[in-house]
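Got some structures for you, see below.
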Structure 1
């Protein structure tokens, strides 16, 4: 009786452990090739939107480079009326992936250089170099597509020196949401 019980328990244990992969849902790894995306941003109080390009993953899928270009709008007074003056920023950063949470959420950090091209309507500068840093979450409904949310900071200290009070623009808190299409490597 004791031998039969041990054999039965061993059969259940080894039989179930062999069949678990058949029952478990396969965890799909995100595609690691070139990524193309769109984002909506807020740089301090300035609204923006743009495109991003992520390099194929490097360092065993733990990192990549990301290029972003944005059209941004600074709200200010001009001749007694509030207007939005457009300007651009371009950034190149290094992305480090921090692993997956569950099956479909990936964490990452990103930092790099940003070039700001202000409007001559509010700034006497034609170019401003800055640094930035963000952390983000990518939500993968499929391996080839993700939504993302990024929060961080830009350290431009850029001022709108043609506006009364010389307010800062594109400086401080940064938020970005968007999506990316990820190609296979």
Structure 2
């Protein structure tokens, strides 16, 4: 019974994330964007993960829908800041993960020992900060170790040629192999 309910709230959140991301992108770009909708699915899934067994069905729609909108806005923010994240990993996993943690405090059933929604939001916010801090310092250590052994970056030549050529021996798109990037 619990598994069925979890599957339902998870599916609702993913669907709401897709639709909200699609509509948000359409409103901002004057056309629908399938890649934003697909990232919206992921954003909805990430946002509901912490609370799929603790929220009502309508709340899973709100949580997933907000996740979908956050993905689009997060990608736009990274573009504006000129931060390279070609697949939108940070908006999907970082931003929607934080939202999901806090949303558990807003919408989730109160656990034993917590008297109010406000108290639950505080607990979830503190837990979210702890998780983000742990992840940051853990990955900082990993990246510093990778940098120390010289495997964090590709060579300047590989970067200039493009990783599609250096890693796979081919262009990612047919137009990349044509002079000037245009197909006649």
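Summary table below
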{"quantity": "Of the structures 1, 2, the one that 0.75 was derived from, the read-out being FRET efficiency 1/(1 + (r/R0)^6) of positions 69 and 165 (r between Cβ atoms, R0 = 35 Å, to 0.05)", "calculated": "1"}
{"quantity": "Structure (1, 2) behind the derived value 1.7 of distance in nm of label points 7 Å out along Cα→Cβ at positions 93 and 173", "calculated": "1"}
{"quantity": "Test item: relative contact order in percent (Cα under 8 Å, 6 or more apart) calculated as 22, pick one of 1, 2", "calculated": "1"}
{"quantity": "helix-only ellipticity at 222 nm (-39500 (n - 2.57) for each DSSP H run of 4 or more, over all residues; to 500) from the coordinates reads -23000; which among 1, 2", "calculated": "2"}
{"quantity": "Which of 1, 2 leads on Rg/Rh (Cα atoms, Kirkwood Rh), largest value", "calculated": "1"}
{"quantity": "Read-out semi-axes √(5λ) of the Cα gyration tensor in Å, for residues 77-140 alone, computed value 28, 14, 8, structure in 1, 2", "calculated": "2"}
{"quantity": "Comparison of 1, 2 by distance in nm of label points 7 Å out along Cα→Cβ at positions 85 and 101 - largest value held by", "calculated": "1"}
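Taken together, the values in this text are just the output of simple stated rules run on the coordinates, not laboratory data. It should be emphasised that the depicted structure is a prediction, and the values quoted were computed from it without experimental measurement. Cβ atoms are built from the backbone, for glycine too; each structure is taken alone.
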